[in-house]
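What follows are several structures.
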Structure P
Amino acid sequence: MVKIRMGMVGGGKGAFIGSIHRMAANLDGEIELVCGAFNSDGDRAAQSGAALGLPATRVYCDYQAMMVGEAALPADERMQFVAIVTPNHMHFPVAEAALLAGFHVISDKPATFDLAEVLKLRELLEQTGLLYGLTHTYTGYPLVKEARQRVRDGELGRIRKVVVDYPQGWLADRQEDTDNKQAAWRLDPSRAGVSSCMGDIGVHAANLAEYISGQKISEICSDLTAFVDGRELDDDGCVMLRFENGAKGLLSASQVSVGEENALSIRIYGDKGGLQWSQQEPNTLWLKWPDRPTQMLRTGADYLGQLAAANTRTPGGHPEGYLEAFANIYMAFVGQIRARQSGEVPDQRAGDCPGIEEAVRGMTFIELAVAASNSDTKWHRFEQY
């Protein structure tokens, strides 16, 4: 099978998420990194490209030059899609340039710097007809997909309650005053946008709540805080949720929960049963019942559904984690590209890829959480754009 050719903007030497994207894209052997604009500094970009084994002619000084240079190459040589792994303020300009040059786009989240940009991005996608993927990584776990399917099949009954919690502790002190580049840009309004905590991890929690429950958030009540002195952006927040079907929810996200690593977890309750999943124990899904013992489901087991099985690589008992979940997003996106090439309808796995709808809802959630927290009004409508 001919590999799908990928370019990357951002993610140069020393960058965290760029290397994660590359590992995930490389995991299944279906994607080849062929070019990149890895850093705005020409020397650092060249060093990054050389370290990745790319020819100097395919390492660009900026993303504009990359789009022009790649578009000029023969169709069977140029990149087919670009991965955007920059700070938030660069997501839209790079995506816009890529789409106008004829390239599909997959982007780190949040999709753009603000809501206005993501609405422009949606218009561009409609105009160009090109593909767009968003790396909401946690939807890539096999048992998250199993949980979604079980809710869809009605096993939990009518959904009543959704509780999602995402505590981290890495910003409990002023990391932005050190050489921690990840902290510096995430807490800088000119690069991160209107939110740090909700923009970085709260949006993941909101996406996971909608993905598994199958219900859209309809209203929120928000209380965001910057606990560390001198910060302009939130580092902690609690959001009450109302869903379209009448269900209620609680979302908590924090970057100052001392001692926590990446403890995303979710509980969903219907009128027939409940479920529980934790990102730090991702190979176990708990199902809870009123009239029989709690069930433990495990990744790789024969009793799981087709979508969970399609996103599992190893036999049961061999843990699959963050990189595999990330790779599942890439494989779904590549499946869409291959389906487009062959003129076929994407299969179930390829169709289960976060895209522009999730991008718009994510940016809506971030801006609404900030606005609601700054308002004396209790409940705020989650507008459908």
Structure Q
Amino acid sequence: MIAMDPAVEALPERGPEQRATASGSGLRLEGVVKRFGEFVAVRGIDLDVEQGTFLTILGPSGSGKTTLLRMIAGFMPVSEGAIWLGGRDVSRVAPGERDIGMVFQNYALFPHMTVLENVAYGLKVRKRAKAERERRAHEVLALVGLEGFDERLPRQLSGGQQQRVAFARALAFEPQMLLMDEPLGALDRELRVRMAAELRRLHDELGNTVLYVTHDREEALTLSDKIAVMRNGVVEAIGIPQDLFARPDTGFVAAFFGGHNVVPCEQLPGAQAPGTQRVRCLHQTLDVARSPRLAADAADACLAIPGDALALVEPHEGEASGAPAVVNSAVYMGNAIQVNCDVEPDRPGPPIRLRVDLPGGRSVPPPVGTRVRVVIRPETVTAVGA
């Protein structure tokens, strides 16, 4: 038998109460809509972000996340609705008067200015005295680990150092909120991991409210107190990372955020416990957790199945449990083996491609073409709508 540990590794829970927070009452969106002619890019979003929260807006290209961020920043007018920041309606307020810092993917540093001048620029625009500008610029450069870089030009810095300058510039005037639009997207993977850890450290130390836009779920998991998953201009789901991963509300959230398998199932009567649903899926009858958003008569009911909630067993003759399958590929990844299987569905039709995550270590990946049975372990599985 080829098996795996079904437990989902717990992520440490963080929250605004775990650190000092800045003053203010956070961000509130009321029915925010953005139209481009007849096309509606953002569809009536209501959202409350508590002061001191790191909220990641996660979604695929075209989901509306960057449009939403640009409306909050003031770079794009809202078509309908209101944006409140710190108890003030800023929907029609100019960007420079919203008390918001912005960090872009391309850094947007002034090439002819030194590091110190770049960082102090926002303070100069706000007519702060030169001595105060320089003092504050030195403070934030020390905060991001760039002491001694004052007189360098952007072209003399690495990509990671340029990104730190961009962070320092956004922090210099002590904004109520930081908006970040894919700020790590231009960095290589190793540097992204290091910079994500640095971002989290800065947030824990400063307690700013942060809205962070990305399509990378690993960044979202690493950084966020809460995550809002967007799809087609609406917020599909919002919650702490652990809840969105372990108990997704919809099949889209399960697949896009959790990376889970999403498999059609049949709802059956007879579940034994509140909040559960009896289903038939992949030749098994199971009681699993049920999303509150799944209608009892939903024709699109699915199971959200993490890769490590599936096991592979030998196809012994007369084996009653699980669905017949064939190994399509198997990749050794150190602490795990990722196996793609073509699984026989419950009803006549083409095979369903599923990802099964098995323990790695000294285990050997199963050869391509191996016949197995795929067994669902129901403890971490959720019944959802598509």
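Every read-out reported here was derived from the displayed coordinates using simple, explicitly stated rules and does not represent laboratory data. Since the model is a prediction, treat every value here as computed from it, not as a measurement. Cβ atoms are built from the backbone, for glycine too; each structure is taken alone.
Descriptive notes on the structure:
- Between structures P, Q, the calculation of Rg/Rh (Cα atoms, Kirkwood Rh) yields its largest number for Q.
- Here mean count of other Cβ atoms within 10 Å over residues 174-181 was derived from just one of the structures P, Q, and that gives 13.6; the source is P.
- At a computed -10500 (helix-only ellipticity at 222 nm (-39500 (n - 2.57) for each DSSP H run of 4 or more, over all residues; to 500)), which of P, Q: P
- Comparing distance in nm of label points 7 Å out along Cα→Cβ at positions 110 and 350 across structures P, Q, the highest figure is found for Q.
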